[in-house]
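Presented below are the structures under discussion, each in the form of structure tokens.
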Structure 1
Amino acid sequence: MPEPVLLSSSRLKNILESLLYVARQPLKPDEVSKITHLSPAEVTAGFEELAVEYSGHGIQVVRVAGGYLMGTNAENVEYVHNLVNAKDQTSLSAQSLETLAIIAYKQPITRAEIERIRGVNSDGPLDSLLAKKLICDLGRSPQVGRPFLYGTTKEFLRHFGLKDLSFLPPLPDTQAGQDALFKTALHEQH
């Protein structure tokens with residue numbers, strides 16, 4: 001086992017900043033501790049110090065999906081959106097977004113249950129969401145025919161900037177309210 005490394009706080013933050021800059025997925029402290037040979041607690045402390053230092057800047061360090069990412073300050077989203085074509089970023093159709101919202105709120109859920117809620121065939125949206133890794137199959141249901149169960153992924157959380165599913169808007173009590181939410185829930189999140 002490698003010997004523990006003694007790094008100054010500024011050196012650790014420098015290393016973490018470099019890792020965050022190139023990371024395409026949230027960096028988990030336990031994974032980074034293997035790279036740096038520091039404890040997960042030391043790595044977490046470094047990430048948290050960076051988050052404080054970047055607070056109020058155009059780029060921020062945020063905790064997402066159990067790890068840390070470097071991202072754009074939410075106050076600048078309009079400007080970033082104007083620079084980057086949103087259609088290229090998110091090529092999700094309204095049908096895919098509706099299907100994704102249903103899965104996010106009702107997971108684990110089968111294709112038949114999704115289609116019952118939507119009232120239409122969902123093969124296309126499900127294939128698209130699986131290809132984009134926003135959903136995954138969670139195994140098979142014990143129901144007759146053992147259909148696949150679907151749920152959201154960490155990529156879903158990262159894509160919509162959610163720490164976890166508890167940050168989704170609350171699900172309305174009425175069926176009409178739920179239908180309206182499924183049709184619009186994720187359109188404004190991104």
Structure 2
Amino acid sequence: MRKLSILLALTAASPALAASKNPFSAYFWSLGNTDLIVAIAFFVFIGVLIYFKVPSMIGGMLDSRAEGIKSELDEARALRDEAQSVLADYERKQKQVQEQANRIVEAAKEEAAAAAAQAKADIEASVARRLAAAKDRLNSAQASAVKEVRDTAIVVAVAAARDVVTKQMTAATGNKLIDDAIAQVDAKLH
């Protein structure tokens with residue numbers, strides 16, 4: 001109720017305010033009405049904008065901006081397509097490099113296996129050569145030992161025979177042995 005009384009008081013105090021809203025009142029069409037002045041200024045402003053072709057200029061600017069955006073979008077699409085092709089190319093190259101690396105690893109494994117087999121064969125051949133050389137040295141040492149034993153036995157036998165012969169031999173027997181030895185040597189040389 002209090003609000004209604006305040007509203008009635010405002011309406012009674014300013015009759016021009018109530019008349020300014022009514023287009024059928026005389027005050028509405030007078031220059032004292034600020035609403036009318038604002039409306040006239042607005043329409044004049046719109047007219048000036050139309051006279052100087054501002055809407056077409058704004059439309060042209062918007063159209064050029066739209067064309068710029070469209071060209072940027074087309075450029076972005078082209079860049080994206082190029083990037084995708086470059087990515088596909090790099091992925092293909094990466095696969096090729098991976099395949100090549102796998103081939104290199106396999107070849108290295110095969111070469112390592114072949115080198116290991118060759119090294120094993122070389123070691124076996126070297127061991128066989130060393131064994132053969134050791135056997136040859138052993139046989140040579142054995143032959144040398146047998147010869148040395150034989151030579152020692154001969155020397156001992158000759159010494160023993162000399163001792164026996166000198167004890168049992170007389171001058172006549174010695175001469176006969178010398179003659180027999182000379183005859184044997186003569187027979188063997190001719």
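Match the computed value 4 of relative contact order in percent (Cα under 8 Å, 6 or more apart) to one of the structures 1, 2, and report its label. This figure was derived from 2. With semi-axes √(5λ) of the Cα gyration tensor in Å derived from the coordinates and found to be 36, 21, 14, which of 1, 2 does the value describe? Only structure 1 yields this read-out. One of 1, 2 was used to compute mean count of other Cβ atoms within 10 Å over residues 118-125, and the result was 15.1. Which label is that? It traces back to 1. Identify the structure, out of 1, 2, from whose coordinates FRET efficiency 1/(1 + (r/R0)^6) of positions 46 and 150 (r between Cβ atoms, R0 = 30 Å, to 0.05) was calculated to give 0.00. For FRET efficiency 1/(1 + (r/R0)^6) of positions 46 and 150 (r between Cβ atoms, R0 = 30 Å, to 0.05), the value 0.00 is produced by structure 2.
Out of 1, 2, which structure matches -14500 when helix-only ellipticity at 222 nm (-39500 (n - 2.57) for each DSSP H run of 4 or more, over all residues; to 500) is calculated?
The correct label is 1.
Taking distance in nm of label points 7 Å out along Cα→Cβ at positions 22 and 166 as the criterion, the largest value within structures 1, 2 is that of 2.
Readers should treat all values here as calculations from the given coordinates under stated rules, not as data from a laboratory. Just so it is clear, the structure is predicted and the values come from calculations on it, not from any experiment. Cβ atoms are built from the backbone, for glycine too; each structure is taken alone.
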